[in-house]
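Below, each structure is written out as structure tokens.
Quick note: the coordinates plus some simple rules give every number you see, no bench work behind them. Model, not experiment: these values are computed from the prediction.
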Structure I
């Protein structure tokens, strides 16, 4: 299985001359399609990154920005009393225990951002596919017959709404992770199941902005 830049991979499976029947062939085709499916998904998202304008939201675009983000995360880890990268301890005493709540919440924020970003990009891909196929079905190498054209449009639209719903849920989960970390940093609250980001931001404005006016600019962005 190989692919050139911008081309989607195709998998060819060699079958024995004395195959075990049509069912086995279908199973092999299914397994091959399952392998190709996530690869195609990654390639499509990569092409979207190159062509889309404006670009999808990103924590860092250049190597310099990535280095800056990593340095800021490292400093924040230290302020959250995260475990050091290297620990020296006596064997008879055992490793020391650390409070990893803040560090875990920080990692969850970064992971939630990536998952939300991918979900939003997939929704954009399905939206582009819906409009493109409805207006110009000739974009496909093999144009399906007109009798199933409407069914294909409906199928793509259904996938769009599915990915849009997933993106909405993941974006809400991302901001919940942010509010969880802010609750811990400002109020030492670890359980924030009922406090969404707006509620936490309002609490920070009420309790901290009078003493630190610069926080109002951060919360308004």
Structure II
């Protein structure tokens, strides 16, 4: 996988890598459907309250308009490592992304963004949130971290992974590029993975209505990142 062949896009809480050979209509279908599904899931169950339920709603919304895929969920064990990075856990979930150092190149693009960048602010808002006081453990305040990355190829086909964790670590490391202290975790890391294909026969009848539904939202949620 050559990063120069992929366009990085922030789409609400997702960091997408989109194959540059895809035509504009397929890219629009992916961005529209993925944003709609995220907003629908957020409305039903905020992801920082219950990531497992949020993911179920996110998937079911996509299935209704033509994304067909199995979804696997598992707990990630990192107890034998004193520190870990979300980037590496994501790379382990997406073998395509891990080839030729592509995972590191992807997150370098995030590091290059100024802190005031709208793309980074949107991603941060959808990635981290304080745990409510009634759900915090006795060890003090903690933070939810949810990271979602997907590779999009012609079809369109999407290879997706999402990670959710809760940490007491202070200061909080950059979720995408920093190192987390395993001892500061609360509970287990949750990971979901899937590979999905959009079925045109199901998507065509709803394409226009979905585009109209998110037309006003898209400019505030979707940002194309400059090539490195």
Structure III
């Protein structure tokens, strides 16, 4: 039997996994309502809690419902950004990347289970990124951010199928592809020196405000958390 945790995910709703699933929408308020999973359950997790505290509570609760040394298989939809700490590729470690990494670490702490971590790129064919594409006249990015990590819903679905066929042990499936940022937006303006501003801790809140102002003007400026979506190549 297939169980989907985080069934309110827009990504999950955009794909067809090919079989019926028992669905759960998990929040910190109702996490104790999760059942004990059967010994051979296939569990796909789309959950993305709002902060690190909720991430820890929810993912530990999920594991507490999985019998020890059972034949359960867990597949978690993570992000390629969890792969990188502060580096030349992801010079700013955003809250989203930290949450995904925290969830991965909790799941991988169960050495008795089959756990597959799917590290996907940004999904531009639906949802928030699609809305950004459609409304933005142009994007403003730091100089050198010429690539963007992307995946499609079908690539995620295929990786889930592969992960559920994995019977034991832990593994990662990296399915993100680097595409030219200029192919995603109508126009991209690359600004020299802008990256140094993103690296300044004091600038995080002003950048968030500026990003919202730009949005009203139909200009896309990444917030400090979103800058991790773009690759330095």
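Here relative contact order in percent (Cα under 8 Å, 6 or more apart) was derived from just one of the structures I, II, III, and that gives 32; the source is II. Given that percent of Cα pairs over 34 Å apart, derived from a single structure, equals 19, which label among I, II, III identifies that structure? Of the options listed, only III reproduces it.
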